[in-house]
1. Assuming 5.9 is mean count of other Cβ atoms within 10 Å over residues 9-16 as calculated from a single structure, say which of P, Q it is.
2. Comparing Cα Rg over 2.2 N^0.38 Å across structures P, Q, which is largest?
3. -15500 is what came out when helix-only ellipticity at 222 nm (-39500 (n - 2.57) for each DSSP H run of 4 or more, over all residues; to 500) was calculated for one structure; which of P, Q is it?
Structure P
Amino acid sequence: MGAKKAVRKTNILSVRISDHEMEFVHKIMERSSKSASEVMREAFRVLCERGDMPMHESRQ
């Protein structure tokens with residue numbers, strides 16, 4: 001099997017959050033060594049799965 005083909009991410013979502021919420025995003029980024037985009041994508045996936053709307057990993 002060949003290397004997994006990366007899915008191109010072309011959509012941008014802008015979100016306004018409070019300073020308090022941003023502190024948590026920064027803490028998660030530091031602890032996980034992930035970017036803000038990676039943190040928010042993971043949070044979105046978790047919310048979708050909790051709502052019985054699983055996202056397929058191949059469509060990241």
Structure Q
Amino acid sequence: MFAQILEISLMCVGLVLLVVGYRRNHRNLMLAAALLLMAFGTLQDFGRGVIDGYQQADARTL
């Protein structure tokens with residue numbers, strides 16, 4: 001549930017920054033929007049990979 005809310009909020013913020021950056025001709029805002037939209041698409045897969053890797057690790061606690 002939390003991951004879905006985070007993904008939707010990243011998408012919304014990214015789209016808003018993209019529109020504002022385009023209208024005001026701010027390249028940095030458009031770059032931030034592109035990074036947020038990229039994070040929106042890969043966040044859930046990255047999280048699953050980290051969890052799977054942590055569960056499969058053979059490391060022992062100190």
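Quick note: the coordinates plus some simple rules give every number you see, no bench work behind them. Keep in mind it's a predicted model, so treat the numbers as computed, not measured. Cβ atoms are built from the backbone, for glycine too; each structure is taken alone.
1. P
2. If we compare Cα Rg over 2.2 N^0.38 Å over P, Q, the biggest value is for Q.
3. P
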